[in-house]
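Derivation of every value follows stated rules applied to the coordinates shown; laboratory data play no part. Model, not experiment: these values are computed from the prediction. Cβ atoms are built from the backbone, for glycine too; each structure is taken alone.
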Structure I
Amino acid sequence: MERGYHNDSRTRLRVGQVSHAKFEARIHELMEHADYLFEAMITTLLDVRRTVLEGYNRLHKIVLQVVIRDPICRRFMTVPGVGPIAWTALF
């Protein structure tokens, strides 16, 4: 769940609690009557957020493909707190 809040002397944007998938749609809904400059800044930030999330998802899939083929990694991941990222940091 994500929570967003923007506050300055002119603009207050209360997003509330929304899922990752609905966050961007909720922001666009709240900006229907926002001024152009504010909308341009937020739209750019949403583009950056989307790009970062896409990159993260691609990297996560690659890491999972690597660790699923390694029996030592799978064994280490039975230890509480050791996941694919922690294992790759060890080796």
Structure II
Amino acid sequence: MTVTNKESAKYEARFFDVFVTNLITANIIAVKLVGIGGIVFPAGVIIFPISDIFGDVLTEVYGYRNARRVIWLGFLCNLLAVVAVKGD
């Protein structure tokens, strides 16, 4: 099966969306505490490594330039989420 440029762009956009969503979610839930097996730690410890893996895959599959663009987009979306949550 051959992947066309249109299909590739569709998958690329979805992958970028998942990365940014994961990054924002990790930063929002970082203050929540989770207890597993009697050990209590921040919930972001579970979610944030997933975004790191996504960042590595972005770099390997889509190249350094695209990965850097998406990481900056994630940073700006995080900033927007902080402003929206703060509300003052």
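So relative contact order in percent (Cα under 8 Å, 6 or more apart), computed for just one structure, reads 28; which one of I, II is that? Answer by label: II.
Distance in nm of label points 7 Å out along Cα→Cβ at positions 23 and 79 was computed and gave 3.1; which structure, I, II, did it come from?
Working through the options, I get structure I.
If helix-only ellipticity at 222 nm (-39500 (n - 2.57) for each DSSP H run of 4 or more, over all residues; to 500) computes to -20500, which of I, II did it come from? The partial results should precede the final answer.
On the way: I: -20500; II: -28000.
This figure was derived from I.
Which of the displayed structures (I, II) returns the greatest value of Rg/Rh (Cα atoms, Kirkwood Rh) on calculation? Max of Rg/Rh (Cα atoms, Kirkwood Rh): I.
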